[in-house]
Structure P
Amino acid sequence: MNKYEMMFIVRPDMEEAEIKKTAEGMKKVLTDLKAKVLEEKAMGQRELAYEIKKFATGYYYLFVVEASKEAEQEFNRIARINENLLRHIIVKVEE
């Protein structure tokens, strides 16, 4: 199991319940594959450095997880095809 920081930005034009549902869905992708979510931060709505898909803001979320390579790859795959996410990044944390 490796430790990762996974950050993603959710579209700001959705209702609050939908935004939380999207974040929970991304968390479920990890937990279904036996990943352990060590830390979960909803960082709120922030201004983007540049417009992404014509949005100037987005809701930021950060997960710190212990996960297998397969769980990391599945999170990445789902994040790429999820239309509610503007961007995501996965960083492997070295011990």
Structure Q
Amino acid sequence: MYGKLIDGVLRYAPKKLNGDGVVVYNPPAEMYLEQGWKPVTFVDPPEAPSGYYYESGWEEQTDAIMQTWTLTPLPDDIDDGEAYDIIFGGGGE
């Protein structure tokens, strides 16, 4: 998978690219790299200690974009549903 960081947000590469006046579907890696897209590396989050969670982020390196994890304390005044929403991005009941 290839992507770019734009204002800190990961944008995935399209499945087709324009090159030399031709649209190429499922382009080779070299074409993505030539157009400034970088390989994206996903990393599993570490186990969070009680009272904390990890927030996902991205770091652009010279030749890749790496997923990062930041240990963050849970707020003291939330219920389990709100904690679920913070950790998993919504849907907690």
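Quick notes on this structure:
- Source structure of the calculated read-out (Kirkwood radius over Cα pairs in Å, 15.7) within P, Q: Q.
- Which entry (P, Q) yields the derived value -4000 for helix-only ellipticity at 222 nm (-39500 (n - 2.57) for each DSSP H run of 4 or more, over all residues; to 500): Q
- Which of P, Q yields 48 [relative contact order in percent (Cα under 8 Å, 6 or more apart), calculated]: P
- At a computed 2.8 (distance in nm of label points 7 Å out along Cα→Cβ at positions 16 and 32), which of P, Q: P
- Source structure of the calculated read-out (distance in nm of label points 7 Å out along Cα→Cβ at positions 8 and 24, 3.4) within P, Q: Q.
Since every read-out is calculated from the coordinates, none of them should be taken as a lab result. These numbers come from a predicted model, not from an experiment. Cβ atoms are built from the backbone, for glycine too; each structure is taken alone.
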